[in-house]
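I've put the structures underneath this note.
Laboratory data are not the source of any read-out in this text; all were calculated from the coordinates shown. What you see is a predicted model, and the numbers here were worked out from it, not measured in a lab. Cβ atoms are built from the backbone, for glycine too; each structure is taken alone.
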Structure I
Amino acid sequence: VAIRAKELHIDLVYQGRLDKREAYADIKAQTGLSDEVFAYVGDDLVDLPILRQVGLPCAVGDAVPEVKEIAQIIAAQPGGRGAVREVYEIILKTQGLWDRVLAGFYEDVDGLAQ
C-alpha cells in the first residue's frame with residue numbers, strides 16, 4: 001500500500017490502525033478540509049465512526065451489512081479486487097471529470113508513441 005501510494009503521489013498514508021479516527025482527524029488537520037468533502041470507503045464495523053462523519057460514505061462489495069446500510073455508493077467488487085478504483089470512477093463520472101482523467105492517459109500513450 002505504501003509503495004503504491006508513493007507512486008500515486010499520495011503523501012498521507014496510515015496503516016495498521018484499528019481506531020481510524022485519529023488518522024482521519026490528522027488528515028483533516030493537515031489538509032484543512034471539512035468532513036463533507038471527504039469520501040471514505042469501508043468494509044467493516046471499525047469503519048462506521050468515520051463513515052458516519054464523511055460527506056460520501058462508500059462500501060466495498062463484501063462489506064458487512066451495517067456498512068452497506070449507510071453507504072451512498074456500494075462497489076460491486078469486493079475489497080482488494082478493484083473496489084476503491086470502482087468507487088473513484090463512479091465519483092469522477094458523477095462530477096463530469098472522467099473524460100479528463102482518460103484524456104491524461106491518452107496523452108501519456110501518445111507521448112510514448114512519438
Structure II
Amino acid sequence: ILFNGQKALIEASKKAHVKRFITSGYGMDLSRIKEKECYYYVPKQRIESLLENDSSIEHTFIATELFAEFLFTPDFGIDIKQRIIKSFGPSDMKISTTYTDDIALLLLFFS
C-alpha cells in the first residue's frame with residue numbers, strides 16, 4: 001500500500017489538477033539512505049523517485065525524522081530486550097526526533 005496507494009493518489013491528484021502533492025510518508029530524508037538498506041523505506045524511495053522525475057505535478061516531501069514514539073520499538077530504534085540499536089544510513093548521520101502530536105498540530109495549522 002505504501003507504493004501503490006501513493007501512486008494512485010498521485011495519479012488522481014494530477015487528473016484533478018492539484019497544484020502540489022504532499023506525500024503521506026513522513027519520515028527520514030531518504031536521500032542519505034541506500035536503496036534497500038531498510039525494507040520499510042524502499043516504497044517511500046520509489047515514490048520520491050517517481051515524483052522527482054515527474055514534472056507535471058509539484059510535490060513536497062516532509063522529513064520529520066524518526067517519530068519519538070517509535071524510538072523504543074525493535075524495528076525502528078532501540079530494542080532494549082536484545083540490547084540493539086538499529087540505525088540506517090551513514091554512521092555519522094545525526095538523528096533527530098519529532099512527536100506525532102506536533103506534526104498533527106502543524107498540519108492542522110497549515111490546512
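When distance in nm of label points 7 Å out along Cα→Cβ at positions 9 and 49 is computed for each of I, II, the one that comes out at 2.0 is II.
Here FRET efficiency 1/(1 + (r/R0)^6) of positions 17 and 81 (r between Cβ atoms, R0 = 41 Å, to 0.05) was derived from just one of the structures I, II, and that gives 0.95; the source is I. From I, II, which structure was helix-only ellipticity at 222 nm (-39500 (n - 2.57) for each DSSP H run of 4 or more, over all residues; to 500) = -9500 calculated on? Corresponding structure: II. Taking relative contact order in percent (Cα under 8 Å, 6 or more apart) as the criterion, the highest value among I, II goes to II. As an exercise: semi-axes √(5λ) of the Cα gyration tensor in Å, for residues 57-96 alone, calculated from one structure in I, II, equals 17, 12, 5. Which structure is it? That value comes from structure I.
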